[in-house]
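Next come the structures, one after another.
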Structure 1
Amino acid sequence: MRIHYFQHVPFEGLGNIEEWINAKGYSLSSTRFYNKEVPPKLDDIDWLIIMGGPMGAYEENLYPWLAAEKRFIGQAIKQGIKVLGICLGAQLIAAAIGAKVYPNAHKEIGWFPINLTKDGKTSKLFRGLPAEIIAYHWHGDTFDLPFGAKHLAESTACKNQAFSYKNHVLALQFHLDVRKDNIEEWVQSGAEELIEAPYIQTAGEMLSPDKRFAVIEKHMGQVLDRFAAQKC
């Protein structure tokens, strides 16, 4: 399996996903847009993973490479390549297949529950996961559910938390990929966002629940196993 991932800022890499890839022995390559790198040829990859970042999927005026990235994602989906998006990555997938991405009513930063929908509970990708998961969040945008997609998860602050599209695309607005050191970096880089609000936790609240990192890593591994096994 040839896995390629898109990284938008230095402090948002693969997290625990990289450990899963290494354990499986899959090959791994990357495009780091902040270093002005360009994507590979579609024929050279089997699976595309799109990670997060503080930019909006619609901010092409500030980040000109977003237009080319969305075109590449759309082409990968059309070609039947497995595509997984996390946070901004989920928003970019939604945009690439024609859905609107825009600011959510609330920013959601910290540990908050997501609930599987009816389709989520019956999805093979989420088989074995609890109906409610305490996941990590750091996002201010949301997206409309793309036409033809299955709505898999929601939260109180954000209705569209996950969707699948056809048999080879999965978009997760929330994070099961983060490690504690990732959040430590995010707290430093995004300190100005940690204001008092209904769905924003303090740095201490976000970093204190150590046991949660092992739980979400287990859940991430389960989802990746199911996604890898699913036939396109």
Structure 2
Amino acid sequence: METHTRDLEFRLMTIKLLNTIKKQHTYREISQWTGLPVTVLSRYVKGHVLPASKRAKEIWESLQRVMDLEAAITSRIKFDENLYFDNTSIICDVALLRLATQYAVSNFAGRRITKVLTAAVDGIPLATMVANALDVDLVIAKKNREVGVREWVEESFIFSDTGVVLTFYLPKDAIKKGDSVLIIDDIIRTGETQDILIRLVERMKAELAGIFVLVAVGDEWKKRLRIPPNCPFKTLATVEVPQRK
């Protein structure tokens, strides 16, 4: 039943991908990319017919080859004099996030996922869309404890270069033993935030289904982040940190 459900979700995501691309391209262009007649594509886009699993995969792969989503993301990244960049144009672009969501879902198709976990605040838009696509609950780790929540689970990280302590909090019942959690984040640079999220999942005795990050900055995080065995880690785009002038 689980496999059948995920298969159906992927076929529906393929239709959403076609709808998204149709907003910027003609049926004739999409027909050339996929090799499918315009009439068939039109029936898919309008929701009259759902493609079979094999055809959905073929459509997905054809469109992914044409659509360079990584380039669309990296082209928006401009570093300032302190080697930081503003990610607003990425995390606030709903059409772009929809494509990123489809990419994430396709990469974790077939895996059991019961919760999506992210850290406040910039990871929330993408995590919300992924949770919605998977039809599972969203859990947000926050840097402050809120009034009204009686019990919390917390994890901290001490930045070795500054000595600053970063702490995230989760309501104690947000993730339960037996849950299978997919971690979603917008950026990974040092790996500290993602490490805390991993430890929160382990602390709550849940299973880690995987980790998906929109943009990986450099590779310093690879030296610090401890990814559990058999945990798939996917990034959509990678950018190198420019040298200081």
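Just so it is clear, none of the values below were taken in a lab; they were calculated from the coordinates. Everything numeric here is computed off the predicted structure, so don't read it as measured data. Cβ atoms are built from the backbone, for glycine too; each structure is taken alone.
As an exercise: distance in nm of label points 7 Å out along Cα→Cβ at positions 83 and 171, calculated from one structure in 1, 2, equals 0.9. Which structure is it? Computing distance in nm of label points 7 Å out along Cα→Cβ at positions 83 and 171 on every structure in 1, 2 gives 0.9 only for 1.
Out of 1, 2, which structure matches -9000 when helix-only ellipticity at 222 nm (-39500 (n - 2.57) for each DSSP H run of 4 or more, over all residues; to 500) is calculated?
Source structure for this number: 1.
2.6 is what came out when distance in nm of label points 7 Å out along Cα→Cβ at positions 147 and 179 was calculated for one structure; which of 1, 2 is it?
Details: 1: 4.3; 2: 2.6.
Here the read-out was taken from 2.
Source structure of the calculated read-out (Rg and Dmax of the Cα atoms in Å, 16.2, 47) within 1, 2: 1. When distance in nm of label points 7 Å out along Cα→Cβ at positions 163 and 203 is computed for each of 1, 2, the one that comes out at 2.4 is 2.
When distance in nm of label points 7 Å out along Cα→Cβ at positions 67 and 211 is calculated, the result is 5.1; to which of the structures 1, 2 does this value belong? Label of the originating structure: 1.
Taking distance in nm of label points 7 Å out along Cα→Cβ at positions 27 and 123 for each of 1, 2, which is largest?
Working: 1: 2.9; 2: 4.2.
Biggest value here belongs to 2.
Comparing Kirkwood radius over Cα pairs in Å, for residues 43-106 alone across structures 1, 2, the highest figure is found for 2. Between structures 1, 2, the calculation of relative contact order in percent (Cα under 8 Å, 6 or more apart) yields its largest number for 1.
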